[in-house]
Structure formats: structure tokens, C-alpha cells
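Just so you know, all these numbers are worked out from the coordinates, no wet-lab data involved. None of these values were measured; they are calculated from a predicted model. Cβ atoms are built from the backbone, for glycine too; each structure is taken alone.
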Structure I
Amino acid sequence: MNQEMRNAVWAYIDAHRDEILAMWKDFVDTRSDATDKARADVMAHKLAAVLEEIGCTVTLTDVGERNGLALEAVLGAERPGKPVLFTGHYDVVPLKGEHPFSIDEEGRAHGLGCLDMKGGVVMSIWIAKALTAAGWAQRPIRFIYVGDEENGHQWGKTKEFLVQHGGGGVCAFNMETGLVSDAICTGRKGTGQAEITVHGVAAHSGNDFTSGRSAVTELVSKIPAIEALTNLDANTTVAVTTIQGGTVTNSIPPVASCIVDLRFGGLAERERVLKALEEICAKQTVPDTTTELDIREFMAPFDSTGGVAELAAFVAETSRLCGLGEMGGTVFLGGGSDAGFIQRAGTPVICSIGVRGQYNHSDREYALVESMFQRAKLLACVVLRIDEYEAR
């Protein structure tokens with residue numbers, strides 16, 4: 001690593017602490033609820049303006065009438081090499097009341113989204129600014145931020161946007177909530193739902209019993225096999241959560257349905273479960289019944305394959321080399337994130353690398369202020385060494 005450039009980057013970050021905190025406050029105080037497209041879009045336009053100001057070419061994409069705009073920005077598109085990606089979301093989980101930005105006497109930032117994940121968004125901007133100020137221009141930097149992550153990207157086409165634009169990078173940092181333990185997230189569960197609908201044949205349950213084909217009986221016969229797909233050792237759970245069936249109390253039920261909650265422990269687990277569900281639904285126990293399977297995937301599974309483990313190790317190594325100490329190892333988290341879609345696009349990515357803190361999605365949410373500057377310095381150093389990472 002070029003020590004002179006590293007020193008320049010760190011000095012820039014230290015010299016702009018007040019401006020970094022001011023942007024953090026501004027972003028947090030710009031309410032961007034995942035359930036309110038109008039509010040989310042205001043934040044998207046504000047973020048776009050900030051990125052244009054630092055020299056990015058910015059594109060905002062409408063991904064759905066209920067979804068916040070998706071943003072892609074590129075700094076130095078003309079530069080050679082694969083880009084470094086910063087990814088994540090700018091929407092927040094809505095809470096009642098006002099939750100403005102503040103910093104307490106213990107050096108903790110508070111406010112809705114200060115941790116999840118406007119702190120990480122702010123950090124990525126200032127990393128780019130610091131690298132530019134130090135004269136680094138070796139390859140492009142690409143930002144991908146979306147406005148409906150906290151809704152699981154329902155209704156719109158954000159998942160497709162992430163896969164389409166998340167590929168081609170040398171590496172990516174998903175700027176989600178950093179852990180107090182300083183661990184790096186290299187795996188998360190994928191999430192989704194399966195709706196299974198069985199069609200049978202209605203018949204009077206007293207006068208014409210033998211003509212009926214019970215959809216309820218067929219559905220219930222499938223449930224043990226469905227729930228047997230759970231593999232706790234692989235962090236995969238498959239749970240039938242709601243059931244509906246029948247039409248009237250004196251008829252063989254012609255229809256029955258259930259919702260299955262799906263949590264995948266990795267890419268291979270996703271493929272295993274979805275294939276097995278198709279096979280279960282294709283088999284009949286009650287003659288003349290048919291079964292429909294509708295899969296709704298919310299968050300893609302994320303695991304340590306495809307260069308993820310190597311990237312995490314490189315970041316930890318960089319932390320030691322730069323004098324920032326040991327990282328807290330790696331961790332698998334149960335909650336979903338967009339890292340899985342970036343991985344699906346083919347770019348090695350690590351997650352939960354933004355500001356560190358606790359209690360997302362609650363009025364107790366806080367972020368450690370010093371972690372804003374420490375993590376910014378760390379990731380800037382990783383970018384300064386990125387040619388070495390790519391060579392490995």
C-alpha cells in the first residue's frame with residue numbers, strides 16, 4: 001500500500017469530521033420510510049444530488065409504483081479495471097413519532113436509520129471523496145442504493161435491478177449495520193414464501209361422498225414432507241404457517257391452501273428446498289387433485305462462496321496492516337440483506353461493514369460515532385490495496 005496516499009486519505013477523513021456528521025444528521029432527518037414512496041423518493045433525489053456533486057454520473061430507476069427509486073452512480077466510469085461497489089439501501093423501517101439525529105455523551109448516534117443504514121451510505125460517499133482528494137483514480141467506484149429493502153422488495157423489480165447492476169465488480173461492500181463485535185458478515189439467510197393451492201372436487205359429504213376429492217386431505221398429506229425439508233444444521237427452516245380450506249360445512253372441500261415460510265441457509269439450500277417443493281407438489285395422494293405452487297422470494301441467500309470468504313480475510317488483513325487492530329472474525333446472520341443479490345450477480349461481497357451499533361428497527365437504535373471514521377479509513381485502505389486483492 002502507498003503509505004503517503006494512506007496518510008492523505010486518513011488526514012482528509014479526520015479534517016472533515018464535522019461535515020461527515022452534518023451529512024449523517026441531514027440524511028437521518030430526511031425521513032424515508034419504506035412504506036412511503038414519496039418520502040423515499042425525496043431521499044433518493046437528495047442522495048443523487050450529493051453523488052453528482054462529487055463527480056458521479058447518476059441514474060435513478062423507477063422499480064415500482066410502491067417502491068422507492070433505485071439509484072446507480074458511477075465515479076470515474078472512464079477508468080480502467082473492474083469497479084469497486086458500495087451497495088445497500090436508503091429506506092428505513094417506519095416507526096411512529098419523530099426520531100431525529102442526535103449524539104449522546106457516550107459517543108452514540110441516535111435517530112431513525114442512523115445505523116440501518118444511513119450511516120453506511122454516508123460513509124461510502126466520504127470514502128470516495130477521501131480517495132479522490134488523495135489522488136487515487138485507479139478504477140471506477142460504483143454506488144447502488146435502493147429504497148425498498150425494508151419491505152423485502154415486494155411489488156416492484158428491485159431484485160432484478162440489483163442482479164442486473166450488481167455484477168462486474170472486483171468486490172462489493174454492502175454497507176449494512178456493522179456489528180458491535182466488529183465481525184464481518186459472510187452469510188445471511190435467504191427469505192421467501194411458498195403458497196400451495198390444492199384443487200379437488202366438491203361433492204355433498206352425505207349424499208355423494210364417493211364423488212368428492214378432498215383438497216384438504218391432499219394438502220394435509222403433503223405437510224409432513226414440506227416441514228421435513230427443515231435442516232437446522234444448515235440454517236434452513238421450512239414452516240407451514242397458515243392454512244385455509246373448504247367452502248361449506250357439508251361439502252367435500254374442493255380447494256385448500258397454505259403459506260410456507262422459507263428461510264434458506266445458503267445458495268445450495270435454496271436450490272434443494274425449491275426443487276423438493278416442486279416434487280412434493282407434483283405427487284398425488286388423493287386421485288384427481290391438482291396442486292399449484294407459487295414461490296415468492298424476498299431476499300436472496302448469501303453465503304461465503306464465490307470469493308466472499310477471501311474478501312473478508314483480505315479486509316481483516318488490511319485492518320491489521322493499517323494499525324486498526326483485529327476484526328471480530330466472520331459471522332452468519334439470520335436477517336436478510338441485499339448482499340445475496342450482489343453475490344448472485346457474480347461480484348464478491350461482504351455485508352454489515354457500515355457503522356457499528358445495535359437495536360435496528362427500534363427506538364433504541366444507535367450507532368457508535370467513532371466507528372464511522374474507523375470503518376471509513378479501513379475500507380479506504382482496502383480500496384488502496386484492491387489491485388493486490390484482485391491479483392490473489
Structure II
Amino acid sequence: MTHPIISYIRNQPTQKLNYAEYMTKALYDPIYGYYMKDKDKVGKSGDFFTTSNVHPIFAKVFCSIFHEIIIKNNLPFIICEIGGGTGRFSYDLLIEWQSQFPESFDKLSYYLIEESPFHQKKQKALLSIFPNVHFYRSIDQMNLHPFEGIIFSNELIDAFPVHVVEKQDNILYEIFVSINEFEKLHEIKEPLQNNAVKTWLQTYGPPLKNHQRIEVPLAMEKWIQQVSQFIKRGAIFTIDYGYWNEEWQQPEHREGSLRGYYQHQMVDNPLLYPCEMDLTTHIHLDPFIYIGNEYGLKTQLVTSQDRFLLAAGILKYLQENYDPNPFSEISKQNRAIRSLITSGMSMGFQVIFQTKSLTQIQSLSFIKPEKEADS
């Protein structure tokens with residue numbers, strides 16, 4: 001039986017898709033897209049882990065931060081999480097809020113924006129004990145414009161569709177996905193004609209060398225614009241892995257960053273296992289911050305996740321009493337804390353903290369230890 005994405009490409013007039021179109025079909029098609037399928041993607045039975053799956057301590061730290069931001073800036077008790085996956089982070093955060101800040105728990109409204117029907121179903125099952133949680137498929141459905149509160153996302157933008165460009169003999173080519181004589185997906189390259197992609201490269205860079213490939217995230221810019229128009233006053237936390245322009249120019253990144261994750265294995269060829277594996281790229285950090293500033297989102301802090309968690313006080317949760325039981329809650333929490341501040345995974349993630357129309361920022365506890373907004 002012919003794979004549906006191959007049939008789709010066959011039916012195109014040009015019999016090819018640019019990578020942004022291919023990723024949209026492979027990941028988000030309502031019928032056969034990877035994220036739309038009724039199967040686990042996160043955790044042991046899925047294809048990848050997220051930091052929110054490590055331990056509730058991750059959400060506990062953010063619970064204190066969110067509460068502090070809301071109180072000091074007199075914001076409504078509203079949190080919007082976009083792309084919440086299984087709902088683990090929101091569950092852990094709400095449990096912690098109920099325990100630590102019971103006086104405001106009834107005022108708190110938590111909104112989950114999730115495009116995947118499977119993940120939304122899991123979220124509803126996990127969070128059914130909380131009457132103050134609301135589920136939507138998109139920001140537009142929320143009908144909360146203009147929004148005041150906190151917006152949070154963890155490993156969201158890395159799955160946005162991207163165009164792929166390569167430089168050969170001083171000519172820029174766009175990479176397309178087509179079908180070879182063996183009815184298999186393969187790449188073809190054509191001189192770059194897409195003006196939006198050209199403008200992105202000219203505006204944000206980095207300058208490409210011959211034999212260098214890079215992803216162009218037009219969808220990321222559209223998302224930043226949407227969020228900036230949606231939020232009137234509040235804070236935005238974005239956690240993801242990414243590179244600065246200087247890093248993109250290093251030899252080890254000449255092949256770009258588009259990869260697949262299949263059964264917890266990284267797959268270099270993004271065309272293997274179509275619609276059966278996660279596709280992901282590193283985000284462009286310089287443009288992310290620059291575009292945010294252009295749209296009124298002020299970047300207050302950019303730092304690695306491990307350094308952020310240390311600045312936010314994660315060590316205060318470390319229990320120094322010796323516990324001989326490695327499976328006790330104290331032992332598991334201690335291991336999770338050490339993992340979150342020492343693992344290469346945590347060091348590879350960036351925490352970007354942006355605000356709009358907030359004044360009480362420098363008084364926030366997690367800003368004081370490190371000021372890296374100009375990183």
C-alpha cells in the first residue's frame with residue numbers, strides 16, 4: 001500500500017514539497033500526522049522525553065516563579081501553557097500551587113492550548129480533578145484577547161515547520177522533498193526562489209558558507225507575532241534548544257539541525273519513518289530575541305536551563321539527610337535535581353524570559369543572581 005504522504009506528493013502539480021510543507025503534512029496532518037495519531041510520543045513508550053517528565057521538581061520551581069511574577073506585577077491569576085503534551089507539567093504545577101499558595105488557588109485559571117487530539121485527551125484525563133483548567137486547540141479559541149497573565153511553552157518551537165536552504169558554489173538552493181524511482185522519499189535542490197526565505201536570510205543570517213545547510217523558521221516569526229498581538233500585559237517563558245548565529249557558523253553545524261527522533265534514537269535522515277517519528281530543529285536564538293523586541297516583547301533573561309534553575313533556587317529543594325532507600329520520594333527528587341543541573345540535556349536548553357508592559361522585573365528573585373538579557 002502506498003504511503004499517504006507519497007500519494008500526496010504524487011498528486012502535487014510539481015510532485016515535490018518544500019520542507020516546511022513536508023513537515024506540516026508529516027507532523028500535523030489531521031489523519032496521518034505524527035502528532036495527531038492516537039499513540040504515545042512522550043515517555044518510555046514514546047519517542048522522546050521532555051524535562052517536565054523528569055520529576056515534579058521542574059514544575060515546582062516554575063510554580064514559585066509564576067506566583068512571584070503575578071503578585072509583584074498585580075497580574076490576573078492566569079497561566080496559559082501552549083503545547084503541554086501529556087499535561088504532566090500543568091498537573092505538577094497545579095498540585096504545588098494548591099499546596100504552597102492555597103489562598104489564591106481558587107482565583108487561578110489555567111489554559112492549555114493543544115493541537116493534538118491525542119494529547120488533549122490525555123490532558124483532560126490527568127487534569128479532570130481541577131475545575132479551573134480549560135482546554136483549547138488554539139489561542140484564537142480562548143477568546144481572552146487581550147490577554148494578561150503568563151504564557152509558558154516547553155519544547156514547542158523546535159517542532160515548527162522550517163524551510164531548508166543549502167549553499168553550493170556560491171548559489172543558494174532550497175531543498176525539496178520528492179519521490180525517486182523506487183517510490184521512496186528523497187531530496188532535490190533547486191535555486192532559491194522563495195522571497196520570504198531570501199529576506200529572512202538577508203535580515204537575520206547567519207551568512208552561509210559553501211556546502212553549508214540551514215533551516216529557515218518562517219513559522220517561528222509568525223508565532224512570535226501572534227503571541228505579541230495576543231498578550232497585552234504579562235510574561236512569556238520559552239524553553240527550547242537553539243543556537244546563536246555564531247554557533248550556526250561552526251563546522252559541526254554545517255549540516256543544519258533538522259533531525260528525527262524515533263523510539264528514543266536520533267535519526268539523521270528526516271525522511272525516514274515518515275509520519276512515524278518526531279521531527280525537530282534547533283531554534284535561531286538571535287532572530288527569536290530580535291523579532292520579539294520588534295513586536296514589543298522585551299527580553300529580560302536568556303540563559304541555559306541549568307543556570308536558570310540554579311538562579312531560581314532549585315537547590316533549596318535538595319534534601320541533605322541520608323536516605324538509604326533509593327526509591328523514596330526524597331531520593332528520587334534529589335536525583336532529579338542533580339540531573340537537571342548537571343546533565344548535558346539541561347545545559348543544552350535555553351530559557352528565554354520576555355515581558356510586555358511589566359515594571360517589577362529587577363525585583364524578581366530569579367533575576368538577581370544573573371543578568372544575561374544581553375547574552
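Looking at structures I, II, which one was Rg and Dmax of the Cα atoms in Å, for residues 13-212 alone calculated from, given that it came out as 21.7, 86? Comparing all candidates, it corresponds to I. Once mean count of other Cβ atoms within 10 Å over residues 69-76 is computed for every structure in I, II, the highest value turns out to be that of I. Starting from the value 0.50: which structure in I, II was FRET efficiency 1/(1 + (r/R0)^6) of positions 221 and 309 (r between Cβ atoms, R0 = 41 Å, to 0.05) calculated from? This value belongs to structure I. Which structure, out of I, II, was distance in nm of label points 7 Å out along Cα→Cβ at positions 29 and 261 derived from, given a value of 3.9? Source structure: I. When relative contact order in percent (Cα under 8 Å, 6 or more apart) is computed across structures I, II, the figure 18 traces back to II.
Taking percent of Cα pairs over 32 Å apart from the coordinates of each of I, II, which one would give 35?
Clearly, the read-out refers to II.
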